[in-house]
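As structure tokens, here come the structures.
Values in this text are rule-based calculations from the coordinates and carry no lab data. Quick caveat: nothing in here was measured; it's all calculated off a predicted structure. Cβ atoms are built from the backbone, for glycine too; each structure is taken alone.
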Structure 1
Amino acid sequence: MKTLFINCKAWLTGNNFSDCMGFNDASGKITFAGSENNVNKKEYDDIIDLSGKLVLPAFTEGHCHLVKGSLVNFSEINLCNASKKRDFEQQINKYIKNLKGNGWIAGGNFSETNFKEDFKIDRYFLDSICADVPMVLSRLDLHSAFLNSKAIEISGMQNKISEFGPEEIMCDEKGNLTGEIKERARFFALDCVPKKSVEQLADCVKKEISRMNSLGIAAVTDITWDDELDIYKYLLGKNELDVKINSMLRFKYFPFVEEYKKDFLHYKYLFRINAFKEFYDGSLSSESAFFEENYKGKNHRGSRTNFVESGDFAKYAFEIDKSGYQLAVHAIGDKAVSELLDFNEELIGKNGGRERRFRIEHAQHIKEADLKRFKDLNIITSVQPAHLYVDAKVATQTLANPNTTHVYKKLMDTGVVVNFGTDFPVAEENPFTTIYCAMTREANGFPDGFNKEYAIDLENCLKAYTINNAYVSFEEKERGSIEPGKYADLIVVDRDLFSVSAKEIRETKVLETYLNGKRVF
């Protein structure tokens, strides 16, 4: 069916709008964008008067963990709003009532920056709530977690100290495990949690995709973990994947990528594998992000991941890049970011110059001397403005120089391509919340904005969520803006973002979402 929107305000670019646009759900493409005076209405089956409502390109979630986020929202315990001991007690006890068989208490998503009482999370606190059911609760950053004594026993974590080291399995002065674990030790513990079936996982993912559609999201860049490809194959086979997925696999799966891609050949308009993602360092909240200077009052500055230190990172990266695939690397600390820039120079020297669109994920702390290098090396910067709400307070408390935090406006000003996401479920997947955070830099402890000179205007926020996200996945000719010939991934919203305050933008509701010209919300 061919649909025509009339009396609308379709955002083209900059301060340019059209009052009329058409699309065809058979081809999935936009057929017209311009003045109503220049369109042949007889060509269209359905003409919809939008009464002046704003039409935007649908959003792309630029960095997320879709399966993990789906579990957080629809299966696991979610403590993102927990601020008191009682919140933990009530939610954990409520969760226990629904456990079956040999289940674990799993989830978390909490942040100490939200705490309004002085209490400490450790194995003893968790034991006081529940001692007889194994429990693993991750921090919001998904780089660290806490186990109760039952989980420590079942996982055999006590015997893993020599393997993972004291930086990843925390012990007290007597050598007893505190229950806090980080990085590899956390993944080891999570592997002990009984797995859900593909069908159960797919049901959670389907619910989350519906939620994303309701927020105007029609595409995601997904950090795809072990066995998650089976979930997407299952949903595609049932024609129930109402979102475009740009899948980024772990480096270790590179030798098998061509086999994986065969399973998705018939679905390439919805699912693509063109990039590989790894971790260079950890996170700020867990003090595992790698910095030039030590954390305040500490004798350490974070660290590179074991994957980097072992040499496997460089070995895989050179081969992946040589084969023409895209690289995306998590780097939080300023030292990690700086070393990744150095590594890009090595890539160019060894594999030659090309449009590789190397992605640094997060780039949360950048030294002034490194800003120009992003442009010189054509580095894509994939950022999450909503993280600043927590990061501002943590950076101020733990870093000697917190003014390097979330300075990606400086990168935008030099012409660096910056794309937005949330790292969902680390932050809420709502794009309007992210835009609000980028425009105001409001943060916990900084209600008027943290270093507000780095606030980003609405147009650049929208570009970072639409055309820039298409560009970073090499799809800028296919989607990301309202142009004839591009896919009709569109949203209609309830207010004109260009004429309201940032606070009102945060409250925006999506009225309709279209994917390839078909309404999915």
Structure 2
Amino acid sequence: MRNVLLSCPVAVCLLLSSCGYRSNEKAEDATDTLIVEYEPEQEIKPYPAVQFSSLESLKYEVNVFDSLHSGIIEDLSDLYVDAPGVFTFRGNLLRNADFGGRVKGRPDTLIVNWTFDTESDNRETSVGTWGGGTGWTGQPLYVCWPDSILHRFRRELTGEGYNLFRQEVMFGSLCSRTYFLDFETGKATRPSVDVLNPIKGTASLDPTLNGNLYIGQGVPAVEPIGAMCVNLFQHRITHFFGRDVKAWRGWQAYDSSPVRIGNFLIRPGENGTLYKFMVGESGTLTLHSTLRFRKNNLYGAGGMESSIAIVRNYGVVGDNHGNVVCVDLNTLQPVWYYYLGDDIDASPVIEMEGETPYVYVACEVDRQGPIGTANLAKISVLDGHEVWCLKTTAYKALVGEKHFDGGYYATPLLGKGNCCDRLFVNFVENSPNGAQPGYFVAISKKTGEVLYRVKLRHYAWSSPVFFLNEKDECFVLTADTYGNVYIFDGKSGEELCCHHIGSNFESSPCVVGDQIVVGSRGRTIYKLTVGNRKKS
């Protein structure tokens, strides 16, 4: 079995076990161990504390609540890179992780390994009944626990309902509970946690392995609604952050997937506030500072449903009003501002080109009316200048009394291997007559040119993921809102397979080797293996 190293900034050596989660090998409940000696990493220098003239269009306010601590992030390394699993939405701070997806040959089939059904929450809320399963973005998390952590769980968590295994899947559900499953069998590993309100977004597991699972409530079935932390060693809610009376927007939900950087947790809120919490040695959370912002000529703030993307001390986030802001996370002072034009739900994705980071960010057609332009832009993270912007017409579809926005809900996917020159997106076009067509699209990273568009059987909110084979050929898997799961040849756009599996896949998949775990709106969570009928 191939060993995967877990880095720890305070350790000289660490005793751990391997799961092989980055390879195509089947992971086992192994007990093989390895002593790892670490050399100090080269210091990561922060980007400069500058502000560009584009901020003249932005009204903002920074409040510091803890003056005893400077707020400087001393360690700017991406703690998620060496974490033993997939701990946050899209895997890392850049939101561009490949999850380690590997396949053999040319994949052309999907196998259902197991299913798990959540409970259902039938309470009426101000925005409908939410049932069970997972919604947008709803990506499951995956962890392969080291020996020391697994032994601590088994020592401290006693009583009925605990059947702990090395590989664990966890996710928040629309039924207002958080679930924990054995990756191999889909059986519950510990009791679900009642989090009182439906969860739509993706939770985050603290990459320092302090046991903190960060969760955001998405819909107010009961008050208060807010953000919380479940400590897995105690298996209970240990922190709750409720209604913020100083917020510039009244909607207090938290769909964004928060992230840990240095000693801080960065959490965007749908109340228009970016929160910075200090994380104590025992996992306690203390509010350090906040940033609130809005466009100058707009009344009120937009909520942040998308997840922040971070490179060094710069974080890029978008909101419901089309505002894209780069923030110096040391001070929470904005660096630059870009107006994308409409509601941003898809998370920004950052990629390094040499020494320069670029961010891809996309919007919907929501505030523009029944027809508008969905924009996808490539922007320099260092100064906010636009490299290109792809503008595509989309519609707002009316289905009964509800409307569905066109444009981009799914987070873009960076191509790798033989597709490293392109970006993959799911695009919701809709139509004036209420039909809801959607497309799988490949775009040139260099020019923003559309390389091909493949029509899906229905529109897709789920974010695409990729797999590479032994030839470094890139294959893209995505799912739509009618329960279809597709595999495309990333180079040509050829559809290699399409299987109708669930009822509605709004959620994004979590990739482990040649397998995925993904949830549906029909209560069911699936583990699938990407296969090849022609064995090679």
Distance in nm of label points 7 Å out along Cα→Cβ at positions 67 and 323 gets 2.0 when computed on, of labels 1, 2, structure 1
Upon calculation of helix-only ellipticity at 222 nm (-39500 (n - 2.57) for each DSSP H run of 4 or more, over all residues; to 500) from the atomic coordinates, which of the structures 1, 2 produces -9000? 1
Re mean count of other Cβ atoms within 10 Å over residues 395-402: value 16.8 computed from one entry in 1, 2; matching entry is structure 1
For which of 1, 2 does Rg and Dmax of the Cα atoms in Å, for residues 75-346 alone, calculated from the coordinates, equal 18.5, 57? 2
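Which one of 1, 2 has mean count of other Cβ atoms within 10 Å over residues 123-130, as calculated from the coordinates, equal to 17.1?
It traces back to 1.
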